[in-house]
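Peer 1: Listed next: structures, encoded as C-alpha cells.
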Structure I
Amino acid sequence: MAEREPIGVIGTGYVGLVTAAGFAELGSDVICIDIDAEKVEALKRGEIPIYEPGLEELVAKNRERLQFSTDISDALERARLLFVAVGTPPTYSGDADLSAVHAVVDAMPASDRHALVMKSTVPAGTGAAIKRVFREQGKEGFRYVSCPEFLKEGSAVADFLDPDRVVIGDDGDWAGDAVVELYAPLEAPLVRTDIASAEMVKLASNAFLATKISFINEIANVCEETGADVLEVAKGMGLDDRIGPKFLQAGIGFGGSCFPKDVQALKQLAGNSGYHFQLLNSVIEVNELQKRRVIGKLHKHLGGTLVGKRIALLGLAFKPNTDDMREASSLVLSARLQAAGAQVSVYDPIAEEEARKLVRGVRFASDALDCVRDADAVVLVTEWDEFRGLDWNEAAKAMAGDVVVDGRNALDPEALRAAGLTYEGIGRG
C-alpha cells in the first residue's frame with residue numbers, strides 16, 4: 001500500500017469523527033482538532049460522544065493512527081489538508097450560521113502548502129467568500145476544496161467506506177488532486193467540478209430527497225380520503241426505476257440535522273438572490289402540517305379534546321439508530337400535545353439523554369411497556385426495531401385506551417387489531 005499522507009480534521013461531531021475514523025481505516029494518520037477540551041480528553045480515553053453504529057469499533061481499531069488535540073498547530077505542522085467538519089446550524093433568519101467556519105478560516109496562517117477541505121454543509125457561494133477572505137488577509141496561497149459529505153446517520157461508517165459518489169470541487173490545483181488521491185482506494189464514482197457546483201450538489205440532493213418525502217406524505221393524505229393504501233401506491237411507484245423506492249415512506253415528516261436545514265438554506269439562498277423557490281416552500285409547509293395531522297387523528301379517536309388524556313410517544317430521535325434529536329418530530333409533538341392539555345410519556349432506547357436537554361414536562365419511561373402503561377393512545381414516532389418487535393398483546397393490557405397511531409407505517413396492523421387495538425397508520429385508507 002502506498003504511503004498515505006497525514007490529514008487534519010477540524011471538528012469532532014458526526015461528520016468529523018466518521019471522516020477521521022474512515023481515513024484512518026484507509027491508512028492515513030489523522031490529527032483531530034476540537035475547541036472543546038473536555039470532548040478531546042474523552043476522545044483520548046476512547047469515549048465516543050455520539051451514538052453511531054460501528055463508529056466506536058472503528059475508532060478503537062485505528063487508535064494508533066488517530067490523534068486528538070485542541071491545538072490547531074498540531075494539525076498544521078503535520079498535514080497539508082485540513083478537513084473542516086464544524087457545525088453550521090440554522091440561525092433565526094433561516095440562513096446557515098457560519099461563525100464556526102469563519103473562526104477556522106481566521107485561525108489559518110498564511111501558507112502556500114495548506115488547503116481547507118470543506119466537509120461542513122455550507123450555502124453555495126461560501127467557497128468564493130472564503131477565498132475572498134483569504135485574499136483580504138494576505139493568505140491567497142491557501143487553497144480551498146469543497147468536498148461535501150453524504151453520510152446518513154445510522155449508517156455513516158458504511159456510507160464513508162462505500163459511498164455512492166465522491167464530489168470534489170476545486171480550482172484544478174494540487175489540493176484537489178490530493179483529495180482525489182485520498183479517496184482513490186474507495187473506487188467510488190468521482191464528480192470533480194468547480195467549487196460552486198460541488199456546494200450545490202449537496203444542497204440540491206437533500207432538497208430533492210426532502211421533496212420526495214413531502215410528496216409521498218401528500219399522496220398519503222389523499223389516500224386517506226379515497227380509501228387507497230399508500231404502502232401499495234409507494235410499492236407500485238417505486239418499481240419504476242426513474243422514481244425508485246427510496247424515500248417513499250409516508251409518515252409524520254422528516255427531521256434531523258440535514259433535510260430541514262438544507263431545504264431552508266436552499267430556499268434562503270434563492271431568496272437572497274431574488275429568486276422565489278416555490279416548490280421548496282411547499283415541501284417545508286407539508287412537513288410541518290404532517291406533524292399536526294397526528295394531533296388531528298388523536299382528536300378523532302379520543303372524542304374532540306385531549307385535555308387530561310394520557311398519550312405515549314414511542315421514540316424520540318429523528319430516526320432510528322441515532323441519538324440525534326435535531327428537528328425531531330417528537331419535539332413538536334410533545335409540545336403540541338401538552339399545549340392541548342394532554343399528559344405525555346415518552347421512551348427512546350438511545351436518545352433519552354439528548355432528549356432530556358430539549359423536551360420538558362413529559363414523563364421519561366424506563367421501557368416501551370412502561371411508556372404505554374395507562375395511556376389512552378400511543379403514537380409511534382421513531383421506528384426502532386424494538387417497537388416493531390413489541391408484544392402488543394402485553395401493551396394492550398397495559399394501556400387504558402386502545403388507540404395506536406403508527407406515525408411511520410412500521411407496525412403490522414393485523415397483529416395490533418388481533419390484540420384488540422384500534423390501528424391508524426398514515427395514508428392507509
Structure II
Amino acid sequence: MDDSSLKALLEQLPVFWWEVDEPWQVLERGGGAFADTGTAQRFLDRMRQELSAPGHLPDDGRWQARFDGRTFDVSWPVDDRQPHSRTRGLAVEVDAQADAPRGYAAFADLVDLAPAAAFIRDSEGRYLWANHAYAHLYGTVPEQVVGRCIEDFDAPADADQFRALDREILTRGTPVRHTLGYRRQDGSAGRAVGHRFPVRENAQTCVAGIYVDVTDHLRAMVQRQEAEENLRALRDHSGLACALLSANGRVVEASAAAAELFHLNLPDLVGRRAHTLLAREPDLDRLHRRWKSLIARRVRRVETSAVLVDARGLQRRAQLHLTTIGHSAARARHVWAVVTHESLAHEAHSSLTAAQIRILSLLAEGSSNSDIATSLKLSRQTVDYHLSRLRQLLGATTRPALVARAYVLGILAPRAWPPRSATAAHPLSAV
C-alpha cells in the first residue's frame with residue numbers, strides 16, 4: 001500500500017492488512033485491529049495455517065475467521081495485479097466499534113513474554129488470549145489454547161473450581177488474590193499464586209488471570225524448615241557442646257550441653273562474646289587469625305585447639321570445630337562451633353616449656369629417664385629436675401600418674417601416636 005493517507009485511515013479502524021512474499025515473509029502490515037505486534041503476528045500465523053489446509057480457500061477468496069474470540073471477514077488476495085511473488089490480505093472485524101480500544105491490550109503487551117502464566121477468558125469459559133507461559137503449563141502453544149474452553153485442558157473437578165472462581169470475579173467485579181492447585185505436566189501436584197480480575201473486551205466483561213508457579217519455592221521452604229528442625233534436634237538432644245556465633249564472635253544460639261560445659265544458664269550464655277570464654281594463652285593469637293580467615297571465606301572449616309574457661313574460673317583444653325554457614329555473602333555472617341575432646345577441668349597452672357612437653361611425650365611413649373636424656377641431648381640430672389617440676393605443676397606423684405594427668409588436662413593429644421602436644425600443628429611434631 002503506497003497511499004499514506006489510506007494507511008493512516010486504516011490505523012483508526014478495526015481492520016488488519018498485510019503484504020507477504022511467496023514464502024510468507026511479512027513485507028508490510030498495519031491497521032487498528034490489533035494493539036500489539038505479537039497479536040498481529042499470531043493472527044498472520046493463524047491465517048497461514050488456514051490457507052494451507054486442503055480445500056479451505058473459497059473460490060472468491062473470502063471467508064470468516066475466528067481469532068481470540070473475535071470474528072473477521074478475510075479477503076485473500078486483495079489485488080490480483082500484484083507481482084506473482086507478492087500477495088495482499090485484508091481482515092475486517094465484524095460488529096467492532098472503531099472507537100473502543102481493546103480492554104486487555106496493555107495487559108497482553110506486559111505479560112505476553114513474561115515468565116508468569118496469564119490468560120483471558122470470556123463468561124462462557126472460552127479462552128480469548130493466553131501467553132506462552134500459560135500454554136506451556138499444558139504442553140502446548142497459545143494458538144492452540146485460544147478459542148477452546150477450560151474443560152479442554154483441565155480435569156472436570158479442576159474445571160469446576162476454575163469456573164467457580166471466574167463466576168466470583170464476574171459477580172464481584174473486583175480482583176481476587178488466591179492460591180490454587182493444579183496438575184503439572186509430569187503428573188505431580190503443583191501450586192500457583194496470583195490474581196484474577198475483570199476486564200472489558202468487545203462490550204462484555206471477561207476474566208483475566210496472572211499466576212506464578214510456586215511449587216518449587218514451597219518445596220524448598222519445606223526442605224529448609226525440615227533442615228532447621230533437624231539442626232535444632234541435633235543441637236538440643238545430641239549432647240554436643242555447640243553454638244552458633246555471629247561474625248563478631250557473639251553467641252547467637254547454643255545447646256544445653258554448651259551451657260553446662262561453661263557452668264552457665266543457657267540464657268546467660270546466649271549473647272556472650274566468645275573471647276570471654278577462652279583463656280589468655282599464646283595459642284589465642286593463632287585462633288584469632290584462623291577466625292578472620294573463616295569470616296573472609298578464605299577457608300570453610302577450621303579445627304583447632306583452645307583452652308576454655310568456665311564460670312568458676314576452671315580451665316580445660318578442647319578441640320574446636322568451626323564451620324561457616326551459607327555461600328552467598330562475600331563475608332560469612334555466622335559460624336557453627338562444636339566442642340569435642342574436652343580435658344578435665346582444672347585450676348590454671350603455669351605454661352609448660354617446650355622441653356617439658358617433649359619430656360612428657362617421651363615419658364608417655366615408655367622411655368626411661370636415660371632414654372629421654374639421650375633423645376633430647378640433656379643430662380640425666382636435668383631430666384630428673386624437669387620430671388620433679390612436672391609432678392609439682394600437675395599434681396602427680398608417680399610416672400604413670402604424670403602421664404595420665406598430661407592426657408586428662410589436655411596437654412597431650414588423646415588421638416595421636418607417638419604421643420605429642422595437643423597444640424602441635426603437625427602430627428609428627430612434639431610441640
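Readers should treat all values here as calculations from the given coordinates under stated rules, not as data from a laboratory. Keep in mind it's a predicted model, so treat the numbers as computed, not measured. Cβ atoms are built from the backbone, for glycine too; each structure is taken alone.
Peer 1: Determine which structure produced the value 3.5 for distance in nm of label points 7 Å out along Cα→Cβ at positions 88 and 224, calculated from the coordinates; the candidates are I, II. It would help to have the intermediate numbers written out before the result.
Peer 2: On the way: I: 3.5; II: 6.0.
Going label by label, the one that fits is I.
Peer 1: Starting from the value 7: which structure in I, II was relative contact order in percent (Cα under 8 Å, 6 or more apart) calculated from?
Peer 2: On the way: I: 12; II: 7.
Computed on structure II.
Peer 1: When you work out mean projected area of the Cα convex hull in nm² for each of the structures I, II, which one comes out largest? Walk me through the numbers on the way to the answer.
Peer 2: Details: I: 21.9; II: 35.8.
Going through I, II one by one, mean projected area of the Cα convex hull in nm² is largest in II.
Peer 1: With helix-only ellipticity at 222 nm (-39500 (n - 2.57) for each DSSP H run of 4 or more, over all residues; to 500) derived from the coordinates and found to be -10500, which of I, II does the value describe? Each step should come with its number before you reach the end.
Peer 2: Working: I: -13000; II: -10500.
It must be structure II, since only it matches.
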